[in-house]
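Some structures are shown below for you to check.
Derivation of every value follows stated rules applied to the coordinates shown; laboratory data play no part. Computed from a prediction, not measured in an experiment: that's the story for all the values here. Cβ atoms are built from the backbone, for glycine too; each structure is taken alone.
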Structure I
Amino acid sequence: MHDWFERDKTQNNLPVSFQKKGNVKMTYKLHFTIPTFTEDLDTFPIPENENYDYWVPLISYFLKQSTIIEIHCWNDEKNVIEETTLLFKDSFKIVNGREVTVIKGSKTDNISHHLLYENLKKNGKLKWFSIFFIKNNIPLFHSEHWGTEFFAPNLSEESIAYIKSITPAGTDFHQYN
């Protein structure tokens, strides 16, 4: 039988073109969704267990890697928009869209602390519709739909394992190259 690929038995008999080269690690894109429910006549997704226990370890994992933070709020969330712009001080830009206000600025200790520990409204729901962490103009992590849907475009297997260890049971994961 003729084998069209040069193979190396030390790497699970994979074709040479699919093998790791030196210290290069495979990275993956990961989209994951926390199990949620909505209250009657409301579209705001709430974690099934009604808490955000996963928030601090998940956000701190990506926050420490980022240099820029971009936050999206619905225009009618005026209190959240005002509070968020005050946190960024002078290092931010606001773009008012048709329905969304985008606040983007440099990561500071103040905004980092707020994202981690002062993230809930008085009603117990997350403050921000979307948060994006960026480093050197490269997106690292997206939190969408008030902290219930996430995307990371460049993760190692170890990072994915960590994320799976801190998210609630029933979280839906889609991992791809």
Structure II
Amino acid sequence: MNAYLFILTGLRKLNTGLIRIGHSIAWICVALMVASILLQVVFRYVFNNALPWPEEAARALMIWMMALVAAGAYRQGSFVAIEMLHDFIPRAAARLLRLFLHVCALVVLYYLFTLGLEYFQRGFRTRAASFDLPRAWIYLAMPVCFGTMLLVNIEMLMKDVGLLLFKGFASRLPEGEDSHPTPVVSE
């Protein structure tokens, strides 16, 4: 169990660092997005001469902003979820259901991550419509998003497997701001 906890703790620290970095960069993306939209408004309505690039730049920044915060939202349980079923089934069945759902999410996130890598590679063949940038750099948001979500999913899956396999596992988990809200179903 100690080796398992060591790996899980390392993964939690990695995810925490990636999420913090992602949130910091996302704030920069938001600021740049707002600035480009305001610039477009000024040029369009004050100077009556709209610029060709701010709308596409704002869209790319919004995509990146979402990609950078998705893993943190997933870890906090901020995505839409239906949790009432867990309250009405036996605790052992609820644990198995959570495990099954994490495995399903793992498969989907892995597929989306590999699909995002393909889009990134193909993106070098085309350029953004209004400025000279390969679309690959916009498409890179997909593997970044799904890759970080995949790491968070593995962390949550490892926590749920540990709760199923090891007695006293819940008491040995470090809790804090970087922990995800997986409810501990005790016996």
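Each of structures I, II was scored by distance in nm of label points 7 Å out along Cα→Cβ at positions 95 and 127; the highest score is held by II.
Source structure of the calculated read-out (helix-only ellipticity at 222 nm (-39500 (n - 2.57) for each DSSP H run of 4 or more, over all residues; to 500), -24500) within I, II: II. When FRET efficiency 1/(1 + (r/R0)^6) of positions 87 and 151 (r between Cβ atoms, R0 = 25 Å, to 0.05) is calculated for each of structures I, II, structure I gives the greatest result. Quick check: 0.20 is what I get for FRET efficiency 1/(1 + (r/R0)^6) of positions 119 and 159 (r between Cβ atoms, R0 = 25 Å, to 0.05), calculated from one of I, II. Which structure matches? Structure of origin is II. Ranked by relative contact order in percent (Cα under 8 Å, 6 or more apart), structures I, II are topped by I, which has the highest value.
So volume of the Cα convex hull per residue in Å³, computed for just one structure, reads 128; which one of I, II is that? Only one of I, II returns 128 for volume of the Cα convex hull per residue in Å³, namely II.
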